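A.B. asks: Input: structures, listed below.
Just so it is clear, none of the values below were taken in a lab; they were calculated from the coordinates. Just so it is clear, the model here is predicted, and its values are computed rather than measured. Cβ atoms are built from the backbone, for glycine too; each structure is taken alone.
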Structure I
Amino acid sequence: MPLPVSPHDPYRSIAAAYDAEFDGANADTAGYASRAVAGSLLVLGCGTGRVCRGLASTRQVTGLDRSPAMIEGARRRGPDDVRWVVAAMTDFDLGPFGEIIIPNASFAFLPDRRARAACLARCLQALSGGGPVTIDLPAPDARLLAEAHTPEKIAWEGQVDGATVRRTREVFRFPLRGNLRLVDRYYIDGAPPIESVLALHLFVPDELEWMLEANGFYVEQAWGDHVGGPVREGCDRLLVRAVPVG
């Protein structure tokens with residue numbers, strides 16, 4: 001029987017595996033660097049700090065995540081000049097920043113409209129100098145939304161602290177609400193799997209633009225991938241860069 005992760009810190013049991021799986025990814029970081037603005041940077045939902053590490057050589061970076069285990073892993077890997085903060089994306093007050101990035105679908109894991117509005121209100125306050133916020137989300141695929149359920153499949157396999165780890169994913173889709181229920185199971189050297197269940201909201205471009213405008217932002221640019229391609233049918237990502245109105 002799968003072992004559920006802690007509801008208080010869903011990444012506590014899987015932080016090391018998460019770090020190992022995404023450690024080599026850098027296409028998003030390169031895109032953020034190419035569009036960087038002057039001033040300090042805040043990364044919300046930073047996980048174990050991959051994006052922060054990739055951008056720390058260019059400016060002062062703060063990484064925020066609600067998972068103590070993720071931030072512990074980030075601190076362990078460094079660098080020392082990055083400020084690491086355990087806090088919720090919906091409730092932080094860390095001073096002004098020149099730019100905010102919400103990478104790797106972190107914004108889509110906020111549970112409802114109230115939480116998303118709270119996050120954007122905090123971003124608006126932190127960007128008092130008029131800098132941008134960039135939100136990186138998976139683009140919805142209408143063909144997949146027509147499938148109510150995708151059975152468990154292998155999504156990743158690798159080595160973590162000398163152990164073989166395999167992550168599988170099972171997906172339940174609720175197209176009317178635009179939501180996915182992601183069931184990830186981590187199998188470690190034959191032990192009972194650790195099960196992580198997350199809810200993800202799929203945004204269409206208009207919905208995201210309306211939400212930003214309703215919370216004091218103006219959408220400046222949007223892209224369909226990390227290298228600056230257009231938003232189009234079949235694109236992998238939905239990246240939106242918005243600035244405070246006025």
Structure II
Amino acid sequence: MEDVAISIEKVSVSYGTNEAVKQVSMDIPIKKVTAFIGPSGCGKTTLLRTLNRMNDEIEGCKVEGRLMMSDTDLLSTEVDPVALRKKVGMVFQKPNPFPTSIFENVAFGPKIHGMDSDKLDDLVERCLKDAALWEEVHDRLDDSAMSLSGGQQQRLCIARALSVEPEIILMDEPTSALDPIATTKIEQLISELKSKYTVIIVTHNMQQAARISDYTGFMYIGELVEFGETAQIFEKPNEELTENYLTGRFG
């Protein structure tokens with residue numbers, strides 16, 4: 001196993017009496033792409049949202065276990081969720097740009113965190129380049145973000161996530177609302193981002209997981225069935241349940 005970005009240790013997540021994630025443990029390797037796969041309702045998005053405390057916003061949600069990042073338990077009451085989300089960014093299923101300019105979407109986070117205005121131009125350019133969007137929008141930064149195509153909006157949301165210099169980027173089915181051409185661009189971008197960031201993606205698309213991830217975790221009914229290098233999971237899974245899912249026998 002590579003160096004570890006986050007160590008998930010016996011994490012369980014419950015909504016009232018419904019246990020959505022059950023005693024999940026795995027080490028997420030640093031500067032790699034890790035995919036969570038499994039049928040709908042298996043707990044993969046719930047687990048992803050736990051990694052930056054998004055589930056804190058849900059009334060009645062209870063999280064147990066430990067999430068170790070360096071020597072810090074991210075689930076500790078001493079950890080500020082807002083500060084955590086600066087380190088662990090999130091890109092959602094549907095593009096959700098702010099109804100402001102392209103520039104202001106990327107500059108928003110750094111402004112909130114007190115960056116000097118004279119540094120914003122360079123930062124916005126760098127993030128848009130890292131999100132493979134600069135060439136398409138560099139001459140229209142004052143245009144509304146809502147004028148962009150769906151794929152461009154999603155790359156803008158990725159640039160916005162990058163603007164606060166996270167260590168980890170979470171992506172919840174980031175291409176499910178996009179056409180095949182936009183999906184290809186996002187997949188290429190994800191493969192490039194891992195040179196600088198740890199990327200964790202939830203996807204229903206098994207072919208996508210096979211194409212872009214280095215490690216894969218297969219979840220079923222809240223449990224982690226199998227976790228390992230993607231090539232091993234897809235070519236020679238250890239668990240019969242994993243093989244049955246990957247070969248389409250259920251799911």
Structure III
Amino acid sequence: MTAPFPQRPAESVERALCVLAHPDDVDFGSAGTVATWTAAGTEVTYCIVTDGDAGGFDETPREQMGPLRQAEQRAAAAEVGVTDVRFLGYPDGRLELTLDLRRDISRVIRQVRPQRVLTSSPERWWDRIGASHPDHMTVGESTLRAVYPDARNPFAFPELLADEGLEAWTVSEVWLGASPRADHAVDVTDMVERKLAALRRHVTQVNHMEDLDGFVTAWMRQNGRQHGLAADRLAEVFQVVHTG
């Protein structure tokens with residue numbers, strides 16, 4: 001039997017939700033794509049699972065790092081047209097696949113009611129081990145479980161409906177970043193300055209990098225070449241999963 005052609009993502013959606021582990025994850029991998037969505041009128045919400053309190057490269061006291069990184073993420077989000085930024089407050093570097101995390105992500109899905117969810121791939125990428133941070137994979141797997149079956153099932157986490165009035169919601173498609181099976185490229189050449197502006201807002205994470213712009217654009221140029229774009233174009237790439 002011949003395998004079916006891969007489905008294309010929707011041309012546009014009303015609402016999208018980005019669920020990532022740490023402040024800056026969405027900006028390194030997806031800020032250009034998010035900028036294309038907001039420019040087209042899509043309402044985008046960020047759900048960041050940790051405050052990133054285990055990050056940073058200087059002597060900032062640990063109790064200050066979480067609030068600093070929250071502020072950086074809100075400022076970065078504004079650069080690409082996102083004003084709704086939510087933090088779940090889980091401990092950075094210690095995420096586990098739990099029912100509590102699935103419930104908390106399901107809650108946000110039911111609140112936002114997105115047609116599209118962007119998250120990190122739960123699959124380890126052996127050729128790019130740095131992309132497979134345990135927190136990233138845990139959030140990707142937890143989000144996929146929240147998308148299917150939890151958020152769409154009115155009998156899953158019944159307290160969300162009984163106590164909070166949150167009706168079940170079905171997400172149509174999930175975009176997985178840092179996936180070894182990426183099958184969709186977004187040309188973000190025209191949004192690169194907005195992406196770089198967002199990244200520069202993460203001072204605690206990028207201030208030590210001598211050539212942030214060069215590093216990021218070289219990586220996106222390689223993405224573009226690998227996915228058939230012209231040599232001077234920049235791309236962010238994803239594996240798109242249709243949930244049926």
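A.B. asks: Looking at structures I, II, III, which one was helix-only ellipticity at 222 nm (-39500 (n - 2.57) for each DSSP H run of 4 or more, over all residues; to 500) calculated from, given that it came out as -11500?
C.D. replies: Attributed to the structure labelled III.
A.B. asks: Now for a different question. Given a computed value of 27 for relative contact order in percent (Cα under 8 Å, 6 or more apart), which structure among I, II, III does it belong to?
C.D. replies: Label of the originating structure: II.
A.B. asks: Using mean count of other Cβ atoms within 10 Å over residues 110-117 as the calculated read-out, with 14.6 as its value, let me know the right label among I, II, III.
C.D. replies: Working through the options, I get structure I.
A.B. asks: Given that distance in nm of label points 7 Å out along Cα→Cβ at positions 70 and 230, derived from a single structure, equals 2.9, which label among I, II, III identifies that structure? Don't skip to the answer; put the middle values down first.
C.D. replies: Working: I: 3.4; II: 2.9; III: 4.5.
Source structure: II.
A.B. asks: While we're looking at this one, here's another question. Tell me which of I, II, III gives 1.00 when you compute FRET efficiency 1/(1 + (r/R0)^6) of positions 142 and 222 (r between Cβ atoms, R0 = 35 Å, to 0.05).
C.D. replies: Of the options listed, only I reproduces it.
A.B. asks: Here distance in nm of label points 7 Å out along Cα→Cβ at positions 158 and 174 was calculated and came to 3.1; which of the structures I, II, III was it taken from?
C.D. replies: Source structure for this number: I.
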